[in-house]
Structure formats: C-alpha cells, structure tokens
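We did not get these values from a lab; they are worked out from the coordinates using the rules stated. In this text the structure is predicted, and so the values were computed from the model without any measurement. Cβ atoms are built from the backbone, for glycine too; each structure is taken alone.
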Structure 1
Amino acid sequence: MTSELADSPFLRACQRQAVPYTPVWYMRQAGRSLPEYRAVREGVPMLTACTRPDMVVEITMQPVRRYSVDAAIFFSDIVVPLRAIGVDLDIKPGVGPVVAAPIRDAADVRRLRPIEPGDVPYITEAIGALVKELGATPLIGFAGGPFTLASYLIEGGPSKNHERTKAMMYGEPELWNSLMDRLTDITLEWLRIQVGAGASAIQLFDSWVGAVAPEDYRTYVLPHSRRVFEGLADLDVPRIHFGVGTGELLRLMGEAGADVVGVDWRVSLDEAARRVDPGKALQGNLDPAVLFAPWEVVERRARDVLARGRTAEGHVFNLGHGVLPNTDPDQLTRLTEFVHEHSAR
C-alpha cells in the first residue's frame with residue numbers, strides 16, 4: 001500500500017481500524033444513472049467500452065468527481081474475462097450477458113482455458129492510469145463469483161430459476177466441480193491481474209448465489225469461493241464478498257474467507273453482524289429504491305443504516321445492491337455528504 005493510501009477511510013474500515021467517518025461508495029456508481037456516462041457510452045457497445053482504456057478511466061472517474069466517494073470501482077463487467085478467453089458472448093441491452101453456445105458437457109468445460117495477462121493488456125493500462133489519477137482514493141477491482149459465472153454459461157444468459165444450473169449441480173456433480181474449478185482459476189487470476197496493476201481492494205460479486213440453499217452452498221459453492229479468497233491472501237488487499245438475496249448465507253459467505261461481507265437490503269446490519277462470525281467488517285446496505293423517495297425518507301433510512309452499522313467491527317456504507325438506472329444523481333451526492341457529516345467522529 002502506498003503512503004497516499006495508508007489513511008484511506010475505506011481501506012481502514014475494511015481492515016476494522018478506526019476511521020474519521022464512515023466511508024461510502026456505491027455499487028454501479030459508474031453507470032446509466034449519470035448523464036456524463038450516457039454521453040461517453042453513446043453508440044459504444046458495453047464490451048467494447050470495457051476494452052478501451054481511455055473510456056474505462058473516464059467512466060471510473062465520473063462518480064468520484066461527482067459524489068466524492070471514498071473508493072472508485074474499476075469499470076468493467078464480470079463476463080469480460082470469459083470473453084477474453086474466447087467465449088462467444090455479448091451483453092444485450094435490456095437483457096444482460098447472452099452466451100451463444102451454453103455449456104452442456106465435459107468437452108464444453110475443457111474449452112475454458114486459463115486467462116493470462118496478455119489476454120487483457122487494456123486492463124493493466126487502464127488500472128495504471130487510474131491509480132495515478134486517483135491518488136489517495138483507492139481503486140476496487142472485481143470479478144464475478146464462480147457460481148454466477150457458471151449460471152450464465154450454463155443457462156446461456158440471465159435466469160430466474162437457474163434450473164439448468166441446479167440440474168447440473170445436483171445431477172452431475174463431477175461435471176459441476178470441473179466447471180467450477182476452471183472458473184475459480186480464471187476468477188483468481190483475473191483478480192490477481194487487477195491487483196498486480198494497482199487495485200488496492202477487490203470485490204467478488206456472486207450475484208445469483210442467493211438462489212442456493214445453505215447446505216447446497218456449503219457443498220457446491222463454498223470450496224470454490226474459499227479458494228478464490230485464499231489465493232489472494234498473499235496480496236494483502238481487502239477482500240469483499242457480496243451476493244443478492246444471501247441473508248441465509250451470510251455466515252457461510254464469511255467462512256469463505258473475505259475480510260468484508262457485503263449485505264443486501266433484506267437483512268439489517270445489526271442482524272448481519274450477529275450472523276457473520278467475528279473478525280469481519282460489513283458493507284451495505286441502503287435499499288437502492290429508497291433513493292426515489294423524498295430526501296427526508298432517504299436521510300432517515302441512512303441514519304438507521306449507520307446506527308446499525310456501528311454494531312459491526314468495521315462498516316463501509318453502500319447500497320444493498322447497485323444504483324438503479326433512473327436514480328437522480330443529486331440524491332447520491334447529497335447522501336454521500338450526509339454519511340460523511342453524520343458519521344464524523
């Protein structure tokens with residue numbers, strides 16, 4: 001860690017150290033809610049934007065300039081490493097990632113080769129430029145969790161019920177574990193590339209893992225998530241673990257080895273602190289939809305999140321999921337200022 005970053009409230013909170021105020025950043029803080037983002041992205045496909053260092057830098061910096069958040073998150077997408085190793089996929093507006101040839105058998109799994117730094121030179125270039133521009137503001141790198149990536153690859157795109165995914169998980173456990181092993185290798189290397197280029201924290205987004213029951217999580221998911229976090233331990237950067245609808249999995253997600261457990265809006269932070277074993281900070285968890293209510297409602301709800309967050313050993317203020325596309329950016333500017341001022345020690 002550079003001397004510039006040593007006093008970062010975000011990094012200190014992740015490490016459960018004393019902070020001058022509760023740090024804040026927002027999932028999807030760089031994105032469709034910002035008019036400057038829409039202007040930059042106009043006519044440029046998502047996956048093209050993710051491979052242009054100049055665009056990655058600009059989009060990553062936009063919410064830092066506008067909101068004065070305590071951390072930036074690298075502009076990319078969880079399917080970028082899959083595309084980089086040759087998976088035929090695209091991100092379709094209004095749909096999400098769509099895979100041309102979903103995985104069905106062992107031969108399909110074998111086609112998932114390891115990722116190497118040479119596959120993604122734009123990542124190293126963009127992160128290097130961002131670290132210089134951000135200075136004392138940390139940059140968060142990220143990846144999709146192996147379960148979520150597996151679901152996209154098996155279903156062929158977003159899925160409500162994950163029926164093909166679960167059919168493979170329950171009915172073909174050897175094939176499932178083979179796929180998860182490959183995705184774990186890819187995810188781990190993808191994150192190490194980002195940290196090696198200068199990211200000072202990472203977040204593993206296992207967006208769809210809330211579809212799995214706790215005992216199934218322990219059997220089919222936890223060993224792979226744990227291997228990701230263990231494989232990053234030598235890098236000495238905070239590791240954050242987040243999923244949606246994961247209230248019943250919080251203790252297990254903590255067991256996977258992250259330093260910070262992200263909590264969505266369905267479970268209060270004081271309850272999350274009881275569910276997660278000691279030695280972890282928490283991140284979250286204002287309902288993103290609250291931002292559409294009048295300011296007095298936003299302020300009241302934010303006060304409650306901060307109060308409950310004080311029961312955790314460390315707290316990073318965030319939303320309970322990503323910023324919704326039609327959110328008024330001014331609400332987030334005001335919310336950031338409020339969190340900083342109200343939580344000042």
Structure 2
Amino acid sequence: MRFLLDDEQREFARSLDAMLTAADTASVVRAWAAGDHGPGMDLWARLAGAGVFALAVPEAYEGVGPLPVELAVAFTELGRHAVPGPVVETVAAAVLLADVGGPAAKEWLPRLASGAASATLRVAGCGPYALDADAVDAVFTVSGDELRLAPGPGELSVSSDPARRLLRPEPGGELLASGARVAQAAEAAARWAAFATAAQALGTGEALLRATVSYVGQRTQFGTAIGSFQAVKHRLADTLTGLEFARPLLYGAALALAGGVPDPGAAVAAAKVTAGEAGYAAARTALQLHGAVGYTQELDLSLWLRKARPLRDAWGTPGACRARVLADGPAASEGLAH
C-alpha cells in the first residue's frame with residue numbers, strides 16, 4: 001500500500017506544529033505536572049479552535065468526523081510537542097458517546113468538539129485509571145454494559161510521567177446508558193484510543209530522535225563530535241528505521257478505521273505495538289547518547305523521555321497488541337515489529 005498525505009493534511013500538520021512551537025509546551029507540561037492546569041487548558045482551547053477534537057465528532061453533533069487520517073496527523077504533532085492532558089481520552093469519549101447516542105451524546109458531543117468541555121474515560125478491562133480526571137469537566141466510566149458519569153475524580157496514583165495524572169474514579173454516578181450497545185461502543189472507543197496513543201508515541205519518538213541527532217552533533221569526545229562515530233550512527237539509524245516502519249502501520253490503521261476493513265482491531269493493534277516500541281526505543285537511544293545529562297529534570301528532554309514508556313503501555317500493552325494481531329493469523333501480522 002502506498003500512502004501519501006495530501007496538501008491539506010500536510011498544511012494541517014504544519015499549522016499545528018507552528019502553534020505548538022509558539023506555545024512553549026515544555027513549560028505547559030511542567031505546570032501540568034505540578035497540578036497547575038491553567039496553561040494546559042488554555043492550550044486545550046487553542047487545539048479545539050484548530051479543530052482537533054471535532055475530528056472525532058460526527059457532523060450530526062457539530063463535528064467534522066470521524067476522520068482517522070487527520071487524527072493521526074494531529075496526534076503525531078501532539079506527541080512531538082509532548083502536549084499534556086487527556087487528549088486521547090477525549091477523542092475516545094467522543095467515539096463512545098457518538099456510538100451510544102441519546103441524550104448524553106446530544107449534551108456532550110457539541111461541547112467536546114468546540115472545546116467548551118473536556119473529558120476523560122475509563123473502560124473496564126483497559127486499566128483502572130482515568131487520566132487527569134481532576135482536570136476535566138466529565139469523567140465517563142464503562143463497566144460491563146453500563147455507561148456512567150463518575151461523581152468525582154477519585155484518588156491520585158503515581159505515574160512514571162508526572163504529567164500523566166492517574167486517578168481511580170469514584171464508583172457509581174449518573175447512569176447515562178446501558179445495554180449491549182454500550183459494550184460495543186466501549187470496544188470501539190478503546191480501539192480509537194489505542195490508535196491515537198500510537199500516533200502520540202510516534203510523535204514522541206520523532207522528537208526524541210531529533211533532539212538526540214542535534215545533541216550528538218554538538219557533543220565532542222577526543223576532539224570529535226560523537227555523531228561521527230560509527231556505533232552512534234548505527235544506533236540512530238536503527239531508531240529511525242523503527243519509527244519509519246511504524247508510520248505506514250499507523251496510516252494503515254487509519255484507513256482501516258475509515259472503513260477499509262470489516263474489523264480494524266488487528267490493524268490498530270499492529271500500529272500501537274510498533275509505534276509504542278519504536279517510541280520507547282527512541283527514548284532509550286536518547287538517554288544513552290545524552291549520557292548523564294539525560295537524567296536531569298532540568299533538561300527538557302526528560303519531559304519526552306518520561307512519556308515514552310507510559311504511551312507504549314497505555315490502551316494496549318505490547319503483549320496484548322501482539323496477541324490481538326496474531327489472533328487474526330499470519331496475514332494480519334505482516335510487518336509487525338517483534
């Protein structure tokens with residue numbers, strides 16, 4: 001399959017990159033990790049104004065989606081700039097509500113599309129936590145065939161990434177919908193969450209590789225830039241290869257979600273494990289080649305380093321994704337990273 005972004009999609013990526021570069025996302029991430037959500041929510045409003053969240057909301061609810069290719073473009077940029085907050089979970093919640101329909105969809109989807117409201121989501125079987133539940137307007141939970149609006153964010157747990165605030169939502173809450181349709185919608189929402197997380201992981205890996213290439217061109221040893229050493233070149237080449245192999249799988253998953261295959265689950269799982277592993281490998285390369293300075297919190301690199309592993313595991317661990325791909329047979333697993 002040969003896939004190229006069109007001019008409009010490339011311009012969308014460039015506009016997001018310019019906006020996020022000007023926003024100084026490193027300072028936004030540090031504030032978010034410290035519990036100050038103000039700068040992050042200001043950035044959220046700008047992302048909504050650029051149409052990022054509307055991409056997941058159907059036109060019937062004042063969105064423009066679902067548009068998975070454009071979402072892949074957007075979330076790769078969000079990962080490249082380390083944007084904090086439950087951006088993936090808001091997209092997943094939008095998919096969930098759109099599939100369930102009813103009063104909850106009418107109430108929440110237009111607000112999510114415009115950025116007037118933010119949301120996070122916990123789906124039973126996909127982990128016990130709702131990301132950044134203390135920062136959003138709505139915490140949606142699905143258990144079995146029941147969709148509820150949680151009464152509170154719950155208790156905060158420690159994450160390896162301080163900017164990923166994990167909270168266990170309080171039980172109960174308003175019942176929004178129930179029945180088999182909720183369970184089916186939750187499965188679709190988790191699939192879209194895995195897809196968006198894969199795009200974030202790819203963007204995170206790209207940012208780490210770019211920073212590392214720049215650093216090894218400046219750091220010298222024995223009077224020579226270490227980037228000229230053959231071992232360093234090979235390490236960087238391997239990292240780039242991993243990221244470039246993940247990219248077509250991500251866009252293949254986008255086409256599958258757009259209706260290219262009856263069951264897009266295997267394609268999404270392949271993209272998730274490959275992008276997640278590639279992003280994590282980029283983090284390991286960055287840390288090794290930066291040396292001791294890579295460990296310091298003062299260096300902005302640490303903000304990206306600490307995201308790579310959580311993104312690898314969120315909304316589908318590597319083991320679970322591989323099992324999903326292999327369950328569909330050898331044809332579905334072609335191109336999967338081992």
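With mean count of other Cβ atoms within 10 Å over residues 112-119 derived from the coordinates and found to be 21.5, which of 1, 2 does the value describe?
2
If you work out distance in nm of label points 7 Å out along Cα→Cβ at positions 272 and 304 for 1, 2, which one comes out largest?
2
If you rank structures 1, 2 by FRET efficiency 1/(1 + (r/R0)^6) of positions 64 and 168 (r between Cβ atoms, R0 = 41 Å, to 0.05), which sits at the top with the largest value?
When FRET efficiency 1/(1 + (r/R0)^6) of positions 64 and 168 (r between Cβ atoms, R0 = 41 Å, to 0.05) is calculated for 1, 2, structure 2 comes out on top.
Give the label, chosen from 1, 2, of the structure having the highest value of relative contact order in percent (Cα under 8 Å, 6 or more apart).
If we compare relative contact order in percent (Cα under 8 Å, 6 or more apart) over 1, 2, the biggest value is for 1.
Suppose mean count of other Cβ atoms within 10 Å over residues 56-63 works out to 19.5; of 1, 2, which structure was it derived from?
Considering all the candidates, the number was obtained from 2.
Which of 1, 2 yields -19000 for helix-only ellipticity at 222 nm (-39500 (n - 2.57) for each DSSP H run of 4 or more, over all residues; to 500), as computed?
The value was obtained from structure 2.
Here mean count of other Cβ atoms within 10 Å over residues 24-31 has been calculated and equals 19.0, so which of 1, 2 was it run on?
Going label by label, the one that fits is 2.
Assuming 1.8 is distance in nm of label points 7 Å out along Cα→Cβ at positions 8 and 264 as calculated from a single structure, say which of 1, 2 it is.
Of the options listed, only 2 reproduces it.
For which of the structures 1, 2 does the calculation of mean count of other Cβ atoms within 10 Å over residues 40-47 return 13.0?
So the calculation was done on 1.
When distance in nm of label points 7 Å out along Cα→Cβ at positions 88 and 296 is calculated, the result is 3.0; to which of the structures 1, 2 does this value belong?
The value was obtained from structure 2.
Matching task: 131 is the computed value of volume of the Cα convex hull per residue in Å³. Pick the structure from 1, 2.
2
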